[in-house]
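The next part holds the structures, each set out as structure tokens.
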Structure I
Amino acid sequence: MQQQISLITLGVSDMERSRRFYVEGFGWTPVFESPHIIFYQMNGFVLSAFLKDALEEDMSRSGLRTPGAFSLAHNVASKEDVEPIMRRLLDAGGALLRPADAPPHGGFRGYVADPDDHAWEIAWNPSWPIDEHGHVTFQM
């Protein structure tokens, strides 16, 4: 089986609030919008924001409110990029989960939650180069 992710869907409770976070905070441009879903074309996959009630109904998971622990990550090219991006996300409706600092394994990172509590790590890691297309490569 090919090692890939095609689509990540985040359940959201307020589409406009979510749109503001991703468009104004990250600066991303939707490629498709409807009242129930927004798609963002990423580098190699699609990220979607789907109204939570409709998503739960679509998956027949009504009543399930606690997903497994996870975070999404947005890696940046330099340590100096981490805090300004975190500030933009906070200004666009995000909530601070952890101020930027240097973790024991190296690099520099902080965490911001989107308006629906999806955790985003904003990170710089000198061992993970980012190419001109925004693709990250794991290296040690």
Structure II
Amino acid sequence: MNAISAAVTAASAFLWLGMVLGISFLEARLKFRAPGVTVPIGLGIGRIVFRALNRVEIGLATVVIVAVAVGHPTVAIGAAAAVTALILAVQLAVIRPMLNRRSDRVLAGETLPRSRTHLLYVGFELAKVAALLALGISALAA
């Protein structure tokens, strides 16, 4: 892979990784521990934060795909980029709409049991973390 494409890919992957770790695994959990934050307030904040994160993720995924496409990637870099983009696509097209429908119901006043869909989203976030690590490390090694 050429040096510029590798550098752009690595930087984008690690920036993206930091955002996912900071928001999905830190902010998302901590907001519910703040005094006065109810489930509806936390869900409302979470929807805004994750909508913003997802927009940035789409931008970073686009940068990665372009950098990889023009950079003559190794198989490892191409595979890691493809897996990362696929995970994001599934989250945005399948899992997030399911979570949004559920949070709409909670925000409308319904009391619902814990969501297994949320656990699915967390599983995909963990897979995305692994894919981003592999992508960043592979790009640095190129």
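Data table
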{"item": "Test item: distance in nm of label points 7 Å out along Cα→Cβ at positions 16 and 40 calculated as 2.0, pick one of I, II", "result": "I"}
{"item": "Among I, II, which structure scores highest (criterion: distance in nm of label points 7 Å out along Cα→Cβ at positions 104 and 120)", "result": "I"}
{"item": "Answer label among I, II for the case where helix-only ellipticity at 222 nm (-39500 (n - 2.57) for each DSSP H run of 4 or more, over all residues; to 500), calculated from the coordinates, equals -4500", "result": "I"}
{"item": "Value 41, 39, 28, calculated as Cα extents along the principal axes in Å, assigned to which of I, II", "result": "I"}
{"item": "Comparison of I, II - label where relative contact order in percent (Cα under 8 Å, 6 or more apart) is highest", "result": "II"}
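Coordinate-derived values only; no laboratory data. Since we're looking at a predicted model, the values are computed, not measured. Cβ atoms are built from the backbone, for glycine too; each structure is taken alone.
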